[in-house]
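All of the numbers you see were taken from the coordinates with simple rules; none came from a lab. Since the structure is predicted, the reported quantities are computational estimates derived from the model, not experimental observations. Cβ atoms are built from the backbone, for glycine too; each structure is taken alone.
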Structure P
């Protein structure tokens, strides 16, 4: 441990060399290398955390750059975990950086999380949040939660020292059509930086034992009013006794539909012309789209449904695969016999395989 490098925090009263030593021995897993993960990774790495794991399957997109400040224009199209690891190693060569170029799911969550002492949930969707919570409860690992909505951010610490879990605050996953989507609603670039840094701060407090943790407390940050409020919540004992994961953490969907992986779609598009409907906003579509795709934004799907050829299979794509499922539900409610195919992972996954028009 470099005394000189970390001298400004070592000399801090109430922190000292002992806390710095705890940081150097800590193993922190950050799930998500996007808006929340980037600031958390950058500061924990700079402050001297000994080992950091990064989990993400996405590639860097031009739409990421206004808020994910670890990346630059030359990184667009590259794997986030690979770019992040390279830049973090340049920032602090003493940190051990491990990368997991994958999405967290029920098949790998326990294996990936197990070696780490602390987890930061920097994901952007409810299925992953519930999966992270349950895996951390099973493995007895504390984790730091962060989330964004419009100009507001949330931070809390779950499963710390037998404290409340995520399910104590949010018992049940919302329905898919109740979930706000940042691709539709947008996000102010600075807000993830604030919330991600608050997550990093709570992680440092967890590791070193300084200060009061946000355990049993949800911190809500209002970016427009520069105001915070705290909501207290208590442990529900049964939430702390999980012994295994659920079989699935996907949104519950009552509509049956087929799905296709992006590689399969790419091959299919090379062989023949297909009916591909992109349900993202006009701005998203104009920024990047697949040749031959028709843009029908999700809110317009019902009124424009006559534009579909319901006698032929219809492929639906969005940014991540969530809005396209909603579109299929709308179409099936009106034309229950039409063959609908969802593109798993949407444009986030397609970016790895396709050239945009």
Structure Q
């Protein structure tokens, strides 16, 4: 039997209280098969850890995470705990840089009986993926911004051929996988601002070069402002989109809005050798410890982790368990005891988790 080692970062605020049921659901979802098992290792990191120790992401935690097959990371950061320059602790971003996690995968989909933000009936089958470059762009020099004489500030945007090529190859292959799964032609759109910035024209040039290697996928490009409009007007037209770090940060929250709540939006940050899975939402310290947090995004991220482990280790059983866990969340969201306050329900963390478990079955 294969044992997959999972690094667990509990996070801050509501982080620990959505991680605990997620781990239990992972154990439940994988209990009745004989092909693999999961071994969990809890590691310290986060804003609260910084307040206690002076470190938000200890080097030992990074070393231990490198030795694991996947990383499960809960919401991190607390607004009142900041670095001397006034910015928040973002160990989740630091981990992307440490492990070279260049592809941020943000699926956007609607739930069969879940919230409806758009009235068009096509929104009921919404299903596209935003791939956000995660270690360059405006985040590449995030600790090096300068305020000069209290008169102006500058930040540096960085795009390299090396990382962009890996990002586009990943995105084209994802489009191929989706085309096969959905039995339809695959599409990949480059989202940029190439009409204004030379760096984004460089980004698009690399995209066009890579497109020649994937003749089965229809390539296209669109400016980010137009994409934001189309995500509201006709998001069902999208398949896979790929974009720069900051643009992806913004558009992924718009995607979560189309889903009905950040509490439903999972994500993954994937590199050549490592992958982190975490919810898109923040640590919500205002409701921490009250049992109100919706764990669905965390659980859906764990389902993505199982599918990643299965696909990358020739272990179909793991991928199947991931699909089952995702389907259970989708089903639970349409039930009264699985509907959190963020989507108009009254269920708390424990109720939602137990409903998901009941949907998984024995």
Structure R
């Protein structure tokens, strides 16, 4: 970051609708920074992903990786394409490469419902959800990515890896996040989601969790099995606060959380490490609607707000925190006014959603100044 609060952001739009949702996000970030003042961005865009692999033989070029390494933060659209795969049949996923390259151990997946959305669950309390799934993002079952073994075409094995070196900062991150939420009126609860009754790896996961919980006596530490957690995400999601879990379990539960919000187009995310962080929507490249102007940019825009929060906290910059609040307030106001993206049966496409959120900034800017 330069002395005038200018952040260098590596931009990786990726494939399919990644490009379509990235442009609105950058526009809204710049507008939020302009309205708040004392904050600016230098965006540096690089191609990476499945199409780049098809055309140039490399999914994550060195130039893109170098830019990401030097950047203050990384914005990623969506990567992958069903018909383009590595020779072993696995999908092109540079977003996973970034997690391992930069040690992005904490996958943060907020579940926050927007105003005036169609009801997903019958209980009225489910209309106002606000909890977070934290997915460990560098090991667990995903540690076997590219290392699985198939023997004699009769047996396949992948190995789960749980280490103290990753678990301790992961759990500390979860407890600190719950503490921040508690200061703003949150519940102050972290639940360790595992399968400790069956697997030694998860029993170890829970053991380290309990050890780290002792350093945060102001936060309640709970335990939950993953199957019971999936049930509670449907049965009583309003009772949840911060859930921290293994990589594969987090992958599944975060998609369930997206469903509670109305779809993947509403689900932002961040992958955070000790120094670097990637911010991206939870959705994929959506080949079926790519190029049709139907993509919902909300998740990408809210991921940009998460980036502002992270930059503000990391650099002690209140302007970035106010800009994040402004973006979220504008999104809420726009949906309160009746926005309906295609994925929930409406007719508002990428351009219309962006226009409504930008217009909402006119009404919300003074409220967060």
Comparison of P, Q, R - label where distance in nm of label points 7 Å out along Cα→Cβ at positions 12 and 68 is highest: P
Test item: Cα extents along the principal axes in Å calculated as 56, 51, 43, pick one of P, Q, R: Q
